[in-house]
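Bear in mind these aren't lab numbers, they're just calculated from the coordinates by the rules spelled out. This is a predicted model, so every value here is computed, not measured. Cβ atoms are built from the backbone, for glycine too; each structure is taken alone.
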Structure I
Amino acid sequence: MKHLIKQLIYDFQESPPPALKDRDIRIPDIRGKANTFIGMRRTGKTSLCRNHIKDLLDKGLPANRLLYLNFEDDRLLEFQVRDFQIILDVFYAINPDNKNHICYFFFDEIQIIDKWESFIRRLLDTENVRVFITGSSSKMLSKEIATGLRGRSLTTEVFPLNFKEFLTFNNTQYNIPTTFGARNSAFLRKSVEDYLKTGGFPEVQFCEKHDRIEILQGYIESVVFKDVIERHGISNVKVLKFLSKHIMNSPGGLFSVTKFHNTLKSMGFKCSRDSLYGFIDHLEDAFLFFRVPVHSRSEKSRTTKPNKIYTIDTGLLCAMTFRNSSDNGMLLENMVFMHLRRQGYEIEYIRTSKGHETDFFARHKLTGDVQLIQVCWDMSHKKTVKREIRGLKEAMAEFSINKGTIITWDDEQEIDDRIKVIPAWKWMVL
């Protein structure tokens, strides 16, 4: 193991990271805190680390003060928690003078190593280092960070590209507009259509359609197998995959475990309700899906009423299921959800006392800003518009919120000076 670690360190320090597209993600630099990047596979966590490495090198930091290890490297399959000390021994043996300087350690997919958090805490306590770690599990890392690092970590969630990043990735000289004349509006309309279909995973941005679909389907297989089946020892693979497909066929739909369990029984599948709850936990843990509860002061209502479930990326939805024009509203709602989620909003849906629905009650975790949002593909159907406005106005009255928003595909207006109707392509760049 010692010889292998030395070789990996030399290989990295002799090969500077490639130039990659920058992300709109701030990386804190606070002494004594580990930076942790968590998110679904292929969202760009490793690229974020590599870009930061390149920035450090560009600022003149010697390469020998940097260390990068990816624990999914097949050469590290036998690595265990006791081997972490070898990393320190080898790194400082190669350059003893590094003890006198700040060094930067990057550990990719560290959650693979059992009890990794005990080493990271010791590293922060005993060495003059900045530590950056990535992982593809939300709950696993959160639990370990809370118990093992005890406030010694800053966590950043890494999602697929947001719409602004999508624009700059695909148009390197493009500046996000501040005005919306005919030219900018036309460009944004076409871009948001591409974004809805392609999604935001960086790797597929320049792929042909058939290649993109194959790659995104591979992502799902990797997440389901490595982050759920393999990690949690799932044996009922057929039900797990059927569950995933069912959720992706109806993004943003209400999901009842009891109803789905009855469906399984009618089809001859054997699976307990407790197992289904566990499967959903694991899929959410891997960042594939996000549950949205009903907004209620009653804990009983929150736990007994069904959740809505959204998928991390509309490109994945388009790659995994057949879509027609009737699905556009669901895709748009999923896209709006993810935009809010990226911005740090905690999201619930509302069922008013009269039984009408508002898609999103969104409260920002840091600023406390609250938004009520409906999503409506087309405002030309009077019956649909009446339903959306009714649900929004009832929610505004019940929760004493003065303003509401309806996000559409391409409609824009104001209703009663209290409800703003805005197209998604404008809303996501403001």
Structure II
Amino acid sequence: MNRRRFLTGSMAAAAAAWTGAIVGGRRARAKAAANDRVSVAVVGVRGRGGGLLTTFASLADVDVKYVCDVDRRVLDERVAGVARQTGRRPQAIGDFRRALDDGSVDALVLGTPDHWHAIPTILACQAGKDVYVEKPDGHNVIESLTMAAAAHRHGRVVQLGTQARSGPHLQSAMQYIAKGSLGRVRFAKAWESTRQGSIGHVPDGPVPEGVDYDMWLGPAPQRPFNRRRFHSTWRWFFDYGTGDLGNDGVHRLDIARWALQTALAAEGKQLPALPRSVSAHGGKYYFDDDQQWPDTLMVTYDFPGCVLTYEMRVWSRYPMEGEGEGAGVYGDGGYIVLGNGRWRAFDLGGNEVASDQGSYNDVGHARNFIDCMRSREKPTADLETVGHPSSMLCHLGNLAWRAGRTVRFDPKTRTCLGDQEADVYLTRAEYRRPWGLPEIAELH
């Protein structure tokens, strides 16, 4: 049996055993006593949040007690869906704080837009509840730091929704890299080259019936309602989203950072949590529409002794290294290409020498979170140690692009070194009342 087939076969077997353990564990937990069940509130349930709701409702030892959304039509549909799925009808609420006030709720699951990631996470930590929150961790650098500090200070289990961390095929890739298979690694890259569409030019209009628009805006500035600044396409506006860098890019950067970290560890080296400098170039070069974030972007992260780059072209359809979305890590002994559904390793001659296939693992990621709530161990995408550093790459990349120059962020002072103009983009100019960002003394 050749080396490639051995690696592929052994990794597939490991993945099968891992999946079997999840299924077997779920069956065992189905027999658990009622007081062993976990009660959750799922907040923001239209798009990605709707998928999270279905996933958590599918776990045999989880009770979805509350479903929360600002759009009454979406809320009613999702509550009815959970009732059909589980036979138990959750309570429908429009304000997540009702769930925080309920002592029987163990965790918040947040599928909200980016501008609603930080405040509920921090308040939940302060209320003694664990949190599963979608990526990235917050809307800006200071929110990211504050979320991580809140999780640390209050000893909460907080899982970021970077599901690749629970993907068996990517875990097997890290096992391959950890053996030192790539030699000395000094360069990694991540990319996004799958096409997004134009959002066009849409005039402001009336708030749809049943939508609590004031609650939807939350800490963001007061503006007239516009359907392009609402469902789905909110992510392309500065007030609410983090562009495609914080949308899809965070997944690719997280995988690239994970692989680079693993490769350096095989050499006895350590990748710092943050780069020493970040530069970004690009803009809106393709689409003529209302979106504000760039459609073409190149970001460079300079770490001591190595470089990580991110390339984004959301108007193209062709792949790089055979992957429309992916990451690559390059060493003097070979390189590896990591995609959503597979990874492939190559020798110096470009010959494929090892591979594995799989997919992101939404159910396994949720399962890991629930299990860690019980064990109090760190989850696979622990906010403080995993999710926060990867999210900061997105926030710092966006900051560098908006500032229009290389930035050097100092986590001790929480400023861009010698650049007060760039500091403007570290956080919001103002949080709309009554939604202030809670203060955590131990920001780190």
Which structure, out of I, II, was Rg/Rh (Cα atoms, Kirkwood Rh) derived from, given a value of 0.96?
-> II
Comparing relative contact order in percent (Cα under 8 Å, 6 or more apart) across structures I, II, which is largest?
-> II
Rank structures I, II by FRET efficiency 1/(1 + (r/R0)^6) of positions 234 and 298 (r between Cβ atoms, R0 = 35 Å, to 0.05) and report only the one at the top, that is, the highest.
-> II
If FRET efficiency 1/(1 + (r/R0)^6) of positions 186 and 282 (r between Cβ atoms, R0 = 35 Å, to 0.05) is calculated for I, II, the one returning 0.90 is structure II
Among the shown structures I, II, from which was the value 2.9 of distance in nm of label points 7 Å out along Cα→Cβ at positions 370 and 386 calculated?
-> I
Identify the structure, out of I, II, from whose coordinates helix-only ellipticity at 222 nm (-39500 (n - 2.57) for each DSSP H run of 4 or more, over all residues; to 500) was calculated to give -10500.
-> II
